[in-house]
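Trainee: What follows is a set of structures to go through.
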Structure 1
């Protein structure tokens, strides 16, 4: 029996599902990932297990597969009306949310699951980190302490990239960002070749200017489906600090790491540094720029402890 969604507040544009209700919507979607596969997809300090994949991500992959098929039919109908050939147009999925909320893991799991559906085997993933301005530009503009804020991105370049994808160009390139170097990698590119589905993951991809420039084009204009990964700020802050401590013991110890200076901090010192970064940069960016876009998403994954999704909100058609 199809579960009935939870009641949302009056005039809410969303249907709301508990974890159990959502898991029932998996239907017969097969599990195509093993524990070894998941270990390669899981982010640092995340405990996403196969039960999470079965309960949350398999139903979501089924929903997205249905959306892809329906959108392809709409494209064909439009092309028939216009007398054009049946051009292939990639389906673009946007995944937004805070630093440390787990959106990168969500993107990787969805990519792996969607690629197993027979009608769209070519699934690519691009993060908007590659469209950050290089550090030298951020330094010139006094924006190094606002990295991740909307003004730190080359939005025009990102929009041009998405426009090229949507126009059906056979090969489009995106800049590559190194978290180890904390900077764009010079002369290195990610090549995207006519995917069936493109997943775009980033902090601010659902942002607009609230109608101040009605003719302006936004990243969200190119998205066929959008997901916001949500959690209480106190949880996200804790996950960020825990991740910082783990990075101190691994990546920060590499001499070529931008954050190598933090490698020998004590636990107390590392926590203080991480809290300072959160309070000065990531927290304000979440509250001012990221969280306000949550209501624009077509689907919201609300997480609780251990990164487990507790509630799913799906926008009504």
Structure 2
């Protein structure tokens, strides 16, 4: 990644909430390789995953593990001691589970966000990147609604930056290929059955690799002024093409839409178009509040999109083919 000179991650101390998840594992590995003098604190409530991850890094003094929940503000204060930068990846994110357990989803995704914001400001953290989701754009399920609320909280937290120096920004992306719980590893796990359950043949999804997600986070850390939502330009794919890439001979069973599920993913809605700036390989949604969407420092060399602009997985002008995905699977997933 180029142009990381403005905010050098080397010699920084980073806290990753939800750091034992798919993103956290990949982020830690890539960041340690790219920035050898960085230190990382993994903060999560899953002791088994921490135990397994700690074993992997048992001889690496740059890594520290802390059991904790973002619902627990007091524990967050301890975890944030001497931290420079926070990557907030902790969330309740499985759509059907959130639909049936709404109180728990709200406590983690909204109350937890507020706890983290307050703790980061009080502990004088330099920068905070919160990971979001396509489901936060025009949400139809509880998970998306809670993440939209959390996004608003993180962006508005910059409003008081005259009294504190902490900068907050959001990174939004869609389906991460091969992440825990996503469709590709699920299809891979049932491939031997020769039958793939699909909710709707029309369904499309954005496709992003963990490496691309990490690079977007690095870019955002460097370029953020506070209050932005960063969205990478990525290809889309039809669910039938995904199934074909995993197993061209698999039979399809249509099972119908699950509670809270969308036919197509959306990252930027028409309501956000007036505040959306386009760059070569990503978009940036600027806040409508405080006139920040007109701030030349936040806009930089970007270009305002059209007022009727929508960025969704159906109308996207870039699609990944089943052959391209099949090659990616061969190069990145161990099928044994």
Structure 3
């Protein structure tokens, strides 16, 4: 009888485990190859998604501005657009909502991004960008909008600069080939271009911009978020736990990042990790709305108060 009981108990446990595994909700998360997604990388590798019933796949998307379309097609359920890409998509008629923060600007990390001028191109002052062609990792994306804002604050009309879209992985080749005079970029790509002699950092322009402003946020379609409120909550909790892990374990975080953005070990050791922050407020979104409205980037202008799911 004792052996029979043990056999029944073992079978019951096996069924329970199988049921638990089957109950995992499949989600796909779109990301770009930058350190702002460290909290998601950690949540995947450390099992923070899994323990909340989420079977998460991370999907690399080359250009950030493609993330809203991927969300609308349901090829991903969560995506990490920059706030500017998110707000422009909403202003253009896409019914998206923000569900969590990912990363924020921080003075200690400001030199992890900048504008790299091609070797041989003289750019010494902000005025030198007038008439130049500058590559950006997504027109209307975070780095592009903030660089335009920096130009405005330095007295330069950004309309006198020609911007073209260049994905992070192709920046070195495009810059080296002379297609553009400079690129607005971030580490690890910035450091690799400089080390290769392709260009030099003209300005760490984000040093002059405010701290604790969202760099990446996680979004979903409103319809999907409303139908899957429990999944949204589980996702947000996993990202929050991932953010805390990133802040406390930079070395392990770099190890996880290497699996998803394919950086060589020597680069991983020195790359700056964007400041993680799963919190996101309406005021933070309003700041972005004001910056973008000042650059005439909206048709009407979204209402930040209606875009954040709690």
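Read the figures in this text as sums done on the coordinates, not as results from a lab. Everything numeric in this text was worked out from a predicted model, so none of it was measured. Cβ atoms are built from the backbone, for glycine too; each structure is taken alone.
Trainee: For mean count of other Cβ atoms within 10 Å over residues 34-41, the calculated result is 12.2, so let me know which of 1, 2, 3 that is.
Mentor: The correct label is 1.
Trainee: Determine which structure produced the value 2.5 for distance in nm of label points 7 Å out along Cα→Cβ at positions 114 and 154, calculated from the coordinates; the candidates are 1, 2, 3.
Mentor: That value comes from structure 1.
Trainee: While we're on this one: A value of 60, 29, 20 was derived for Cα extents along the principal axes in Å, for residues 138-265 alone; which structure in 1, 2, 3 was it taken from?
Mentor: So the calculation was done on 2.
Trainee: Looking at relative contact order in percent (Cα under 8 Å, 6 or more apart), point out which structure of 1, 2, 3 has the largest value.
Mentor: Structure 3 comes out on top.
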